[in-house]
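Listed below are the structures to be examined.
What follows is calculated from the coordinates using simple rules that are stated; it is not laboratory data. Everything quoted here is computed from the prediction, not taken from an experiment. Cβ atoms are built from the backbone, for glycine too; each structure is taken alone.
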Structure I
């Protein structure tokens with residue numbers, strides 16, 4: 001307990017939270033007949049765009065400013081960080097490429113001409129299309145625990161989640177998501193809390209999740225990855241049970257100016273389980 005308290009004390013000493021909290025903004029960008037929620041924070045001049053994964057299908061970033069700021073606090077000093085949800089009203093057939101196009105419009109509306117971009121899981125799929133279709137908008141790119149084209153693993157896993165969502169079985173969906181994402185070592189910490197976790201945050205409708213999950217099943221940017229010219233970091237685990245094995249290596253092999261960080265024996269939850277995950281990204285974004 002003493003060590004844990006000391007660790008958190010060191011975190012608060014390392015980061016000026018009072019100043020950082022004063023920079024937090026929760027807002028929306030209007031896109032035609034709907035809007036897109038975002039959270040922004042940080043004191044830096046360089047924009048950093050973060051695109052979350054499929055969890056956005058359950059809940060947008062609205063009212064999530066404090067936990068998101070804490071989780072990504074490492075970037076607050078050097079960047080103005082923007083964490084975006086997908087737009088609030090999603091058309092039935094909404095692809096990851098469509099999501100990238102809307103994201104670029106949102107950046108333009110905020111006057112952001114060029115940003116570093118971090119895409120996690122489905123966010124990484126969107127980030128690929130953003131860098132391919134709007135290269136002038138992306139300064140540096142991070143593709144985390146993601147894939148460029150379909151795998152048998154992704155098809156099997158996401159189709160199972162879609163079936164659970166259609167049945168309204170939120171409990172099974174949440175538990176299966178966690179079981180597929182994390183290693184047994186990490187799951188030992190989570191499993192006792194499944195009765196609580198599986199009741200918190202249930203959406204009134206699964207429509208948003210179903211549309212985004214379906215977009216995962218049609219994502220394919222593999223043949224176009226060579227068009228990405230900006231410096232790129234691909235980061236993931238070698239035992240991913242959501243995207244499938246070898247997906248990070250495949251992405252890196254197709255992008256000329258790329259680096260690969262692959263965590264041994266970690267999977268889709270490497271973003272949480274690898275202690276230096278955000279540090280690796282920070283080093284890439286500011287190698288000096």
Structure II
């Protein structure tokens with residue numbers, strides 16, 4: 001009974017992360033129109049690290065080489081995933097970016113099987129395929145695969161999906177071994193440092209010459225909610241579920257993006273997009289049937 005409650009709490013918590021990520025999609029796209037990609041990531045993850053810093057300091061006696069190595073690996077994967085996603089988002093539509101990022105729904109069970117020989121249950125596989133189909137219908141207004149042309153932005157986002165899948169699987173492994181706060185803190189510091197270094201080498205500025213109110217609000221939302229809170233919840237709660245179920249729950253991100261678009265931006269869903277959203281919800285329910 002206790003395990004069942006923990007799994008339910010984990011699923012609800014991870015769902016809250018997907019909802020927050022979906023709500024911030026448009027915010028990020030607008031921000032990187034005026035702020036270079038890696039400068040924005042440096043500020044976003046740097047703020048998230050500062051939010052978590054008091055808790056990291058309180059656990060400093062638990063820091064050792066193993067937790068540092070693990071956090072660095074997770075941070076490098078996270079940096080690669082967000083870097084390629086944000087670069088891709090600067091050249092392709094948010095809806096297409098959401099779909100291609102959602103390919104980790106398929107990548108996670110395949111990679112888990114290849115690396116750990118951990119064969120996912122058939123219900124999880126069915127749910128992954130249904131979620132992928134729902135993602136396509138939701139993020140492509142015509143639902144037509146012939147519209148998909150793979151350019152640089154698309155390939156970057158596919159690479160992002162692969163890196164997110166690896167991060168989900170690595171998180172599943174390390175979160176069972178080490179302190180959650182330390183793992184998250186080291187990840188955030190790693191991503192912020194790598195973003196600052198990349199920005200310094202490749203972009204016109206790393207520290208914004210002018211701070212607009214929209215940039216400040218964007219960083220507060222993405223830094224605190226979509227990064228510090230989201231990464232802590234993922235790292236804390238993923239130990240109570242499986243990587244495949246986590247990926248399926250995270251497929252709710254574009255559903256959240258679509259709903260926020262309707263509520264706040266006055267957007268409208270087509271029939272096919274509505275069916276896509278229903279399929280993703282159905283995939284989540286199917287994944288709950290069997291472990």
Structure III
């Protein structure tokens with residue numbers, strides 16, 4: 001997308017859509033679903049192959065049922081993410097409720113920094129936009145910068161406007177190495193993307209397949225003695241989500257290497273199996289073979 005076209009699309013199309021009421025947005029979502037699934041067939045082969053490999057016990061009818069539900073949810077995610085650009089503080093708190101934030105408040109009072117691992121499940125944009133203002137910790141999130149610089153700035157502005165500090169994945173170690181403040185941090189890290197280098201990844205079995213994981217979060221937790229939790233985003237109803245935190249380790253230095261990543265994989269697989277249509281099946285998670 002050209003440098004000129006990106007701002008035109010943003011100001012002429014994206015921002016006006018973001019100001020629409022939710023009822024109209026979901027009408028738009030229904031149209032987007034029809035176009036993506038029936039007309040464009042967006043990454044349909046990737047989605048179907050991922051589902052078949054992850055759930056080999058399901059028949060063709062069951063796989064297609066999850067597939068259709070995924071595209072419906074994905075269309076909702078797209079319009080909800082557009083809405084997140086202009087959503088109010090009050091609305092995002094209502095639509096991304098924290099079920100047990102007291103576990104984080106406890107660690108804050110103890111002066112402990114926390115890493116929350118999560119995946120591309122349900123609406124992670126609401127999670128990114130809505131969690132910081134509900135926390136006592138200094139809240140940061142690691143992300144992969146977009147190739148499109150204009151929309152990268154747009155996403156950063158959206159996620160940071162209620163207090164979240166966004167850092168590139170490469171910038172996270174530097175942030176902690178140079179940090180002088182004693183205030184505990186809460187670091188949100190998505191760890192279900194394909195690792196860049198399969199030789200340096202940690203491997204286990206996830207959704208019936210050999211799966212490589214990036215080690216950065218576990219290494220960071222061990223180096224700075226941080227608590228590790230899993231953040232589960234469940235859909236309550238259309239447009240409303242709940243976040244529950246599950247313990248992984250509050251004594252990281254006593255754990256074996258890979259423990260955190262194994263537990264993260266177990267939690268993520270658990271919630272995916274609850275409602276498989278809510279995970280991002282269109283991304284190429286299994287690009288590498290175990291080495």
Item checked: Ranking I, II, III by relative contact order in percent (Cα under 8 Å, 6 or more apart), the structure that comes out highest -> II
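Starting from the value 0.50: which structure in I, II, III was FRET efficiency 1/(1 + (r/R0)^6) of positions 157 and 205 (r between Cβ atoms, R0 = 25 Å, to 0.05) calculated from?
II
Which structure, out of I, II, III, was FRET efficiency 1/(1 + (r/R0)^6) of positions 37 and 253 (r between Cβ atoms, R0 = 35 Å, to 0.05) derived from, given a value of 0.95?
II
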